[in-house]
Structure P
Amino acid sequence: MKSRPRSLPLPRAASLFAWTVIAVLAAGVVAAAWIGVRAIAAYGHLHNAEAVVSRAAADVDDPSAAIAALAAIGDDTSAARALTSDPVWRLAEVLPWVGPQLSAVARTTAAVDAAATQAFTPLAEASDGLSADALRPDDGAIDVTRISAVAPAAESAATTLERSAGEVAAIDRAPLIGRVADAVSRSEQMLHTAADTADALQRATRLVPLMLGADRPRSTLVLFENNAEWRSLGGVVGAVAQLDSRDGRMTLSAQASTADFAALGDAPVADLPPDVTNVFDTRPARFIQNTTQVPDFSVGAPLAREMWRRLHGTTVDAVVALDPVALSYLLRATGPVRLPSGDELTSDNAVSLLLSDVYRRYPDPHRQDAFFQSASAAVFQALSDGRFDPAALVDAIARAGSERRLLIWNADAAEQSILDGTTLQGALPTSDSTRTTFGVYLNDGTGSKMDFYLHPEVETAWCGGDRASLHVSLRNDAPDPQTLPWYVTGGGEYGVPAGEALTGVYVYLPPGAEAIDRRTTTTGALSPGFADGTHEARHVVKWSVQLGPGQSADLDLEVRLPVTPELTAASTPTRDATEVPREGACRFPG
């Protein structure tokens, strides 16, 4: 017969229980202290890394040094990861309240460390010696091999950084205290910014060498837009030039004015899709000035290319468009340039000189064209001679691209796909589950340069539920028409009285959106009314309005569409860089 185990005497049992509780509490205190000490140390390492990232982001003068600095944070991020991934830390992650905090810190640290060691370090090794000066020609040629060598590492870095940003974005913020939630959000933003930068770098290091003739001779047609006469993408094409490139060496091989294209006649150079002609007729395919009328550069660029082939006999590989504002940004990099007229073209006077003053000085359009050509040639010469600040040049190109003032189309579809998703393509606005985007495009109907004096405003707002409003206003600030040259006012030649401006406003609704109301208000202006069409599965509302000096008009659309966190608009870039769409108030409350 088995004997029962003897029970401990009560005093001894109570004593054992007490010591057990004390041991557990002591272990908890030790674990808490252990985690606390390691958390403080990890914070110190991450703070050091964050400071380095902030300094590197500001060091645009020397990208190579900036990337090398980012690679150096690996020591700090690896130390922080080791401090937040030991067994004690992992065990504490299952605890209520404190556990989610520790888990968030550990996951964020791991993602940042992966970015540092798997993205920044390889990129630094690949880009060693690649400074902004790599863009400066040496004996007239840019070292395209040096640039293209960075592309594989930049592409890998972009993928890694985006993955790390996604891992941090997936962390549930709901249970996190303020300081931890803020740190996680800052890390996510830092990783997304780094990913975007690496993505831009990989695109540039892949495409720029090709367009500069790294593999074969290339030719590019440059369209200079004039924002004083609006077209959807910016302005009418006022002058064109052909740049030829080979092994990084560029030459300005030919120039022409829009008047030269009159020799082609006015028959369309290509058949346009029915939805394009439904909205814009055949004008984009008939006149070089209107190749920027369709708000999709992939439509207008091939038309300009064909017109140039017929006029000049050369089939170019790419088409680029830019406006005087973009030119003013480039002049910040080159500094002032001297023109044959004796003028000094600067970043401060380029817009007014090219869009207004030239018409007062030269009534003859041929002399105007000659002035435009001399200005573009002078800026190109400064760039090809290497007379520019490389960091300022990078900044100028980036800003012009982000403002849709610099557009690029490559005839080779594979090369053009490198730009997919960027503003450089000049594509129709897209909408997705996070952002809904309207398109608001302005087109002159006066046949003049009066848009120099017109000022648009565009506002978007959610109205509640699935309703949104789009507000567009136009104001004519022109002086007395008698003080303006005939070439600026149009002289009434196209049926619009001198000093007044007729504008066609093309509003592209997001795909699937439905217009449920539209209203206009004017202050003495003439509003001929509306027309509707469809382009690329988007409902297009065309509003025509004619404004005299001092007059203004407003358009308000109420639209039903799926709700997204962001609501915005893309619009025609004007001569004023501050005239951009913004968030406003709903114009259709209730």
Structure Q
Amino acid sequence: MTEREQSWSNSSSHQCIGVGMIRYSLTGFVTLIILAFCLIACDIKLTSPGSYDAPTDLEIKKIEEGRVELSWKYPVSTEDTLQFVIAKRIGKGTWIETDSILVESPPFNFPDNILTNDSLIYAYKVKVHNVETDIYSQFSEVIAYLSPQTAPTDLNIVQTSQEKLKISWKDHCMGEDGYYVDKKMWDGSWTDKYRILAANSTSFVDSTNLFETVYYRVWVFVGESKKGGIENSIVPTLPAPDSLTLEKPDIRKIKISWDDNSQGEDGFYIDKKIGELDWITEYDSVDSNVTYLIDDIPQPCGTFYYRVRAFCDTSYSWYSNEEHINILLELKGSLNTSGEATEVFVSNWKAFVADQYNGLVLIDCSNPSAPDKISSISFNDRTLSVFADNDFAYVTNHNGGLNIVDINPLVKIDSCAIAGVPNDVFVSGDFAYIAIGEDGVSILTTTAPLGFMGNCGTDGDARRVFIQDNYAFIANGLNGGIAILDVSEPSNPSFVSDFPIAGLAQDVYVLGNYAYLANGEKGLEIFDISNVNSPTPVANCPTNGFAYSVYARDNYVYLADKEKGLFVIDVSVSNPLAPYILGTFEMTTEPVSIYLYGSYAFLADNEGLKIVQVAP
């Protein structure tokens, strides 16, 4: 205690003792009455301030960057000489008093240089020194300058149980007295200072009622000053189910299980999402306290997503965790090859893999879980493409043209050179159709002697070719889309039509009135080719990867995406056509060719052969 405060304390004590003596002395009481009468009659003034007076109405404001001003009010008398003592506290430090400030008349203020963009809190209080009486008043209330940096942020409300909420925020300041928390329900009035919390507090727990919106706001305070007022609200509801898990009792069923965390719910709703379609909300439901559902799956394969929430009348809990599971779309078997596989073709449970410098590899796939290499045959240069039937394999190789290979055993029996790079071969009847890049499509006879029949350009970069009903459909490279040739006369093929489209057309498969184009980063493009003179794009299904190879069967397209893996796309005929990804088998390798046989998708990738089950 300072000498001035000790003096103020001693004087106050002596006065209190004197008053106590007067209270018990009749003579003193009479004397006091006479003294009061004399003061009034003689118009004599008491000095001000009295021993318990203090400045009032303190305010603080920023007057410029790095400078604030403190102001206050105090009644004065001309007979008094007043001095004001300012006490200041920085952050969590101690109070420090200034020297007395002589102020003869209002306004009373005190400028100060402080950091005005800081997390430190600058607190002030003021007291009065009456020079004539040498009496000090009490200190005023405390006020503080709180910069924008001191305001609490990130007010978060979490329902931790059916009856409890945790309200939390971030504390950014040093030197606060604590935090005020205000609260209101629905559209009611705020209950100010619903909670008063200590310095450095960043959370508290509150009781709650279900389905009633509750609001909270938080302030940091020092004395009479506060900052912040950040606000948030929540509608407490039934606790969400959790620990959602998916199992496959068999290949046509999915069992959804979860933990029940609520009390008094009417039941649970199960939402479902198929592939990349939108959620089917309230797809199914179960009664209160039931924690599983078995879902029947009609699709041949796919990726299925589920989530669960509790409900009570028309109110809901939050969702559980979301989980997904594949029906089939799982690796059945694989075999690494020595080269770099570029294409796969399957016939009679034998997979023929064009393996670049490793030639043609023949693999026994009669047991898809354990594919087994039978033999291989090499060529002079890179093997690029293969097409096979019961007895022969038709193989193209760079700088070597077309080769005919007897399957049992693998023996080359004939070959024919071709101008250009033979990217792909498709055999129909007695003819082989070969996509040769910028040179279009060449047609060769496959009967002895093997020989050239005709050629037709595509005005693009022919990557792959597919034959249906005397027409050749070509994946036409960069921005080339699709091209169509009339090959009814193999010796005189002719250009019919094309439809250039943005993308890198890599592969094409034709089924009925539709051509399915693997179009690089654009995904799957679907063309209506019912009128071959005017192919029309009717739908697109992006994969967000790089579509490289395609195969169609029934209402599904199977797409090898070089960056993502295998996609199964539902292309059921509708008006308008609306393809969607039914399921995905993610791969870390680079699949570049796909062929469907039986219930399996055979994929050539940079490691060799992968076999994925896609149907029961």
Structure R
Amino acid sequence: MYVKDYSSRKIVIIGIFVLVALVFVIRLYYLQLIDNSYKLSAENIVLRYVTQYPARGRVVDRNGELLVYNDAAYDLLVIPRQVREPDTALLCKILGIDRAEYENQMNKARHFSYYKPSVFAKQISKVDAGLIGEKLYLFHGFYLQTRTLRKYPFPVAAHLLGSIGEVSQKEIEKDAFYHAGDYIGKSGIEKYYEKELRGRKGMKVLAVDVHNREKGSYRDGKYDTLSVAGKDIVIGLDAGLQYYGEQLMQNKKGSIVAIDPATGEILAMVSSPCFDPNMLVGRKRSENYKALRNDSLKPLLNRAISGTYPPGSTFKMINALIALQEKAIRAETEFSCKGPLSTPIRCTHNHKSPLDLEEAITQSCNPYFWNTFKSTLNKTGNTKQGYEDWYNDVVSLGFGHKFNTDIPYEVSGNIPTKAYFDKLYRGSWNALTVRSLSIGQGEILVTPIQLANLVAIIANKGYYYPPHLLRRMEGSDSISPKFTTKKNTAISPGYFDIVRKSMMEVFEGEHGTARWYKMDSIQQCGKTGTVQNPHGDDHSLFIAFAPMDNPRIAITVIVENAGFGSSWAAPIASLMMEKYLTGKTKRKSIEQRMFEKDLIHDK
């Protein structure tokens, strides 16, 4: 009988087991002596990954004055899974919170994640952080994260500089750079230049003992990455001039915008009432913001770029320039203040009649500009085509649209279109219907910065550079072409001479409306405006530039509910120009009157 030999199978099976065992041995050798990834995972319970936040870029004015810098602060973070019966009374005492707030913050942290860190208390001062650091061994699961706060050595230009705040969920979803608890620019320059100012984060891996105490960098920093500081930026603002403007506008509502006509750089942007930008920094930010938001004087509103007003008499120069460009009048053209032609709009000044264009600008004669406007619209016999031409000329002067530079929360204002009037009057309208536009009233709305840009155009005889804040960015010798590209208007340069001369007569002329504010050494050019306000007293408005030759500053001042342009806006504008051009002011009596007058409460 034949018997099968199974001994060879035995050898095969033994060989398979030996091979498997050998694979396991080799794998264990590799995992324990060569590959340390699992070791790192096991050690995660004693490793802390700390984000290294970069220093945010500083902001400096045109003269090198530091406007915004960083100051050390701390966030207290918590990992809920690691928290063990903390001394809540002591922690609440150090942080200045009650037990209810403690529980509220812990619930938020648990809702976010049991295993990942989240901010428990933010923007803690260096003193409080020192107290917490000494007691961290009592607070398992808590640790301090180094942060920075913005500081403002000059408490000025809050609207322009803006603020930073905690990032929202929507902002996190929009940009992967941010995580819960991060800070981001919320307004002003901080928001517009966020990507340049924020820098790049780093990461530090720390070893932590069972008592929650840091034992130093893990593996001598082998796995650490460095943060990169944000870029410093230089803006065109003159901090001294800005401060002076805010002092002049104390206890007044309104704005000041000053521009360098040669570059379009904003020299000053005052919105009053204003506030100290340091109010929106630190743990009091939310409380202060709420108080500012609820203030009836609306200090958070940037009137310089978001306030809209009828331009009043300042718009007469625009109608004069357009009429000259469209050949509707000549400089020698005269119109009478009396008789049937002037009936729709009455004259409010006592002067000779008839007047030519230069005299009409100096005297701010309403009937003259009504006749000028009517001549412009009717020059071809087709009023609506004439209005289209007029509209296009106005828009070319920077009105009715945003400049779209780095100016925060700018609004467009309003220059009514032909289509608007066609709809409003069902196609049946003429020059008489829209006559209020001839003197800067009616549907026209402009912003102070648009008026300041108009002055820059007149100073430059027909062109402008878009108003902007940035002067220079760290690491770059140039800025965006949209800031430096010259914009030519529809008005030929030669037509500006008569307007400039008329504006000079506002200061220099025997009957000039700003003759009381003439400087003895610098020739100024200006135009007063008294803006009708349907909701209260008229607004005081003044636009100006100086010197007449080689202008260095163009300015608009609006003082709300203050009456005639010559009463308050004109002296403030003149003092601002003197301060910028000479570094000081001589006319102390005028200055003192501006400083002391309270136009908000003394009613």
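Coordinate-derived values only; no laboratory data. Predicted model only: the values in this text are computed from it and were never measured. Cβ atoms are built from the backbone, for glycine too; each structure is taken alone.
So if we calculate distance in nm of label points 7 Å out along Cα→Cβ at positions 115 and 531 for every structure here (P, Q, R), which label has the highest result?
Greatest value across P, Q, R: structure Q.
Starting from the value -13000: which structure in P, Q, R was helix-only ellipticity at 222 nm (-39500 (n - 2.57) for each DSSP H run of 4 or more, over all residues; to 500) calculated from? It would help to have the intermediate numbers written out before the result.
Working: P: -13000; Q: -2000; R: -10000.
This figure was derived from P.
Here distance in nm of label points 7 Å out along Cα→Cβ at positions 451 and 491 has been calculated and equals 1.6, so which of P, Q, R was it run on?
Details: P: 2.2; Q: 1.0; R: 1.6.
That value comes from structure R.
Who wins on mean count of other Cβ atoms within 10 Å over residues 243-250 among P, Q, R, i.e. which is largest?
R
Determine which structure produced the value 6.0 for distance in nm of label points 7 Å out along Cα→Cβ at positions 75 and 547, calculated from the coordinates; the candidates are P, Q, R.
P
Looking at structures P, Q, R, which one was log10 I(q)/I(0) by the Debye sum over Cα atoms at q = 0.05 Å⁻¹ calculated from, given that it came out as -0.34? Could you put the intermediate results ahead of the total?
Values: P: -0.30; Q: -0.50; R: -0.34.
Matching structure: R.
Upon calculation of Cα extents along the principal axes in Å, for residues 299-410 alone from the atomic coordinates, which of the structures P, Q, R produces 38, 35, 26?
Only one of P, Q, R returns 38, 35, 26 for Cα extents along the principal axes in Å, for residues 299-410 alone, namely P.
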